[in-house]
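Just so it is clear, none of the values below were taken in a lab; they were calculated from the coordinates. Only a predicted model underlies this, so the values are computations on that prediction, with no experimental measurement involved.
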Structure P
Amino acid sequence: MLLWDVDAARAEAAAAEVGAAVAASREEALAADLIVTVTPGHEVVLGEGSLRPGQHANLMGADGPGKSEIAVQELARVHVFCDDWIQASHNGDLVHAVEAGALRREDVTQLGDVLAGVAEGRRSDDEATVFDSTGLAIQDLAVALAALEGAAEFSDLPQLSL
C-alpha cells in the first residue's frame with residue numbers, strides 16, 4: 001500500500017500509522033491499480049483520460065459545493081458506481097457530471113444493487129471503474145465490520161458481530 005500527500009511529513013506519519021509506504025511522487029501513487037482519493041477537492045486529481053484499463057478509483061472526499069476530485073469527462077468515460085444515486089447526484093462528484101448532462105441515472109450503478117445481485121459490477125478485467133462515496137452510514141458500518149472480520153481472520157483480533 002502506498003500513500004501520497006502534498007505534505008510529505010503528513011504522508012510519512014499516516015504511512016507509519018497504517019504500515020504503508022510513501023509513494024515517491026503523485027504520479028507513482030496514481031499509477032496504482034486501486035486509487036482512493038481523500039481530498040478537500042479544491043483541484044481535480046483524476047483528469048480526463050487518467051484512469052487506465054482495469055484501474056479503479058474510490059472517491060472519498062470532495063463532497064461539497066464546487067468541489068471535485070475527478071473531471072466530468074473522466075466520469076463519462078468509465079463505469080461509475082455510487083452508494084445512493086439521489087444523494088450522489090446532488091452532493092458528490094457526480095453532481096458536476098449530472099449538471100453538465102454527461103451522466104444520467106441509467107449510466108450509474110448503485111453499490112447496493114451490485115451487492116444484492118440485481119445489477120452487474122465490473123464487466124471485464126480491463127474496465128476502468130469509479131466509486132463515488134457520499135457516505136451512507138449503514139454502508140460505512142457494513143464495510144467497517146467486514147474489514148474488521150476479515151482482518152480478524154489474519155490476526156489476533158476478536159471477531160465482531162451485531
Structure Q
Amino acid sequence: MNPRNPLAPWLDHYDAGVPATLAPYPNRTLVDYLNDFARDRPDRPAILFKGTTITYEGLERLSDACASAFTELGVRPGDRIALLLPNCPQFLIAQFAAWKVGAIVAPLNPTYTERELEGPLRDHGIETIVVLTRFYQQVKHLQARTPLTRVIATNIKEYFPAALRFFHNRA
C-alpha cells in the first residue's frame with residue numbers, strides 16, 4: 001500500500017469525488033445558528049419530545065436562562081460541564097447554555113455505573129454536572145472522589161405533557 005497522504009491514510013478509502021476537507025469552514029457556531037433561527041423562525045419547532053414542542057425562540061430563551069445560572073454558579077469559559085442526561089430537552093438546553101458561557105460539554109452515558117462515571121469526572125477535572133434526578137444520588141455518592149463542586153438536577157417529567165406526567169407520577 002502506497003498511501004497518497006501518509007499523514008491521513010484514511011483519505012485513500014474515500015469514494016471518488018468525496019473531498020478531503022469541508023474547508024472553507026463557516027465562521028459561525030451552532031449558537032449563532034440558534035440565534036438566527038430564534039430571530040427568523042421563532043415559532044418553528046426546535047425540539048419535539050414526547051408530545052411536547054419547544055420552539056427555537058423557547059430553546060434560545062431557556063438556554064439563555066441556563067447560561068445565566070451557570071455563570072451565577074461560577075462556571076467560566078474553558079470549564080467542563082458534564083451532561084449525564086438521555087436524549088431529552090434538558091440536554092440541548094444545557095449544551096447550548098454551556099457553549100454560550102464558553103464551557104466545554106462532556107456528555108456522559110446515563111447507563112454508566114458509578115465506577116465508570118468516576119474516571120471521566122476525576123480525570124478531566126469536571127466541576128459541574130447536570131443530571132436527571134434519578135442519577136443524583138449516584139453522583140453525590142462519588143462526588144468526594146472527583147473535582148465536582150456543582151451538581152445540578154433536573155427531572156425528565158418537566159417536558160412531559162400533562163397526561164404523561166400524571167401517569168409517570170403514579171408509576
Study note, to complete from the structure: helix-only ellipticity at 222 nm (-39500 (n - 2.57) for each DSSP H run of 4 or more, over all residues; to 500) gets -12500 when computed on, of labels P, Q, structure Q
Revision key, fill the gap. One of P, Q was used to calculate P(r) over Cα pairs in 5 Å bins from 0, in percent, yielding 1, 8, 14, 15, 15, 13, 12, 10, 7, 4, 2, 0, 0; that structure is Q
